[in-house]
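For reference, the structures are reproduced in the following blocks.
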Structure I
Amino acid sequence: MTTVTEHTIRTVASTNELGRIREFVAGHARKFGFDESDINDIRLAVDEACTNIIKHAYKWRSDNEIAIHITEKADEILISIFDNGRPFDPKAYQLPSTQDQLEQKKRSGYGILLIRKLMDHVEYRNRSSYNEIRMSKKR
């Protein structure tokens, strides 16, 4: 029989809460047995996803909520991040041009690529009343 453990945190959609979110995720990844390198990858992926929600889905309005749900099962951690802001369409996403980024001195635009590189699986779900980004990493 496979043991499944679940944990959830809800917070306002504010960059002031990112430290608490990172520690919540890192703490559970550590208890689940990930090494520090993988913990850092998971923490960064969740930070990027939450920052994108705050910035793009909620347009910096901190009167909204983000929920992070962690499911630990067998040798995999599954992290779902929920919001009810503007939906993200992964099909419409285009990786920014490095040349444009350099010319405009921009440091943003690579979060989605980074999330996909750091995690084993990433998917976006847009429902009628909420959005979900699901990401997983095997131990």
Structure II
Amino acid sequence: MTIEILEIQHGSPEYGLEVTLRNKILRQPLGLHFSSDELAKECFDIHLGAFLGPAMVGCLLLRRVNAHTAKMRQVAIDVSAQGRGIGRRLVATAEERARAMGYTVIELNARATAIAFYSKLGYEVCGEPFTELTLAHQKMRKIL
């Protein structure tokens, strides 16, 4: 089967799949869960999902920072699908979407374990390391 990258509407059944995947990969291992307030704030974000048939195997969000910058957030790939290029395809699709919307910069807060992945895709570390949700992170940025 082919991986299909689709835009997801906030509040849709696919959004429910996205939240479940993000919870499983990003939050539950830390003993955390999304609050209804956190999820409500995502209504203006761009949500992308990677689907293998009806199953969502990856996702990410893009949030407007200002007229020139979007922030990539909540990138999650199901463990069963990691290492298959899905993350790379999601990021490339997000970059295309950001360019089409007039953004010239994408920034993100990368977990320390993901810095090498984003570096390979042209993102550069900027600023000092910091802790977010109990994990070491680094701010990264790419000029589109």
helix-only ellipticity at 222 nm (-39500 (n - 2.57) for each DSSP H run of 4 or more, over all residues; to 500), calculated, reads -10000; among I, II the input was structure I
Comparison of I, II by relative contact order in percent (Cα under 8 Å, 6 or more apart) - largest value held by:
I
Read-out distance in nm of label points 7 Å out along Cα→Cβ at positions 13 and 29, computed value 3.0, structure in I, II
II
Per Cα Rg over 2.2 N^0.38 Å, the highest-valued of structures I, II:
I
I, II: which one has mean count of other Cβ atoms within 10 Å over residues 37-44, as calculated, at 18.2?
I
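Where a number appears in this text, it was derived from the coordinates with a stated rule and is not lab data. Values in this document were obtained by computation on a predicted structure and should not be read as measured data. Cβ atoms are built from the backbone, for glycine too; each structure is taken alone.
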